[in-house]
Structure P
Amino acid sequence: MNNVDCSIKHWQVVTFIHDDAKHKVVRGIIIDDCRRPFEPGYWVCSTPIIYENFDKNIVQTKNTLYGLVGEGEFHETDNFKIYDFMYQGLTFQQAKWAVENGAETL
């Protein structure tokens, strides 16, 4: 993918809803990361998305432009604890299960 900082596959865009505010993040498996030392196959969970264009398969955070490769998933939740688990490496589904089953930390 041209002009992106990081290409990811098996991506998930998760919308966290609180009152009237919505915050989105992206999580996926790295295919190529030209700005950082992450190797293909590692996972990444972003900071909040500030721009998205799903027609072009890109999302942008404050510091990174992600290229979304292949099929992905969209999820919504009002439970911000899920982000903590996603940031530690879990998928949305795994993180949701952990929170629903009382996990405090990994």
Structure Q
Amino acid sequence: MRKIRRNDNVVVISGEHRGLQGQVLRIDTGKDKAVVQGVNLVKVHEKRTRQRDGGIIEREAPVHVSNLAVVCPACGESGRLGVTVTAEGKRVRFCKKCNETIE
């Protein structure tokens, strides 16, 4: 089970963008990378197409998931996640600081 999923709020814990928070837009499970909104912006030269104008645009580049930590919606702090099995047999993530489940 992956600990970081799409639409999770995460904080960057190491690297050039340490301390920035954002929402996970995409995850590449093969390379263990995630694209986070507003983090690791790069300038990309794009050619004009029928749908959009060309030029230099800013786009989010992937960040390795080891540099990200999930922000718990209950306690509001970033920390480690654990995985536990409920009584119904479903695997759920939980915050190790406040023991609240994260959906």
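Read-outs throughout are calculated quantities, based only on the coordinates presented, and are distinct from any laboratory measurement. Model, not experiment: these values are computed from the prediction. Cβ atoms are built from the backbone, for glycine too; each structure is taken alone.
Comparison across structures P, Q (criterion: distance in nm of label points 7 Å out along Cα→Cβ at positions 65 and 81) gives the highest value for P. One of P, Q was used to compute helix-only ellipticity at 222 nm (-39500 (n - 2.57) for each DSSP H run of 4 or more, over all residues; to 500), and the result was -4000. Which label is that? Corresponding structure: P.
Assuming 130 is volume of the Cα convex hull per residue in Å³ as calculated from a single structure, say which of P, Q it is. Attributed to the structure labelled Q.
Given 19.0 as the derived value for mean count of other Cβ atoms within 10 Å over residues 9-16, which of the supplied structures P, Q does it correspond to? The structure behind it is P.
A value of 29 was derived for relative contact order in percent (Cα under 8 Å, 6 or more apart); which structure in P, Q was it taken from? That value comes from structure P.
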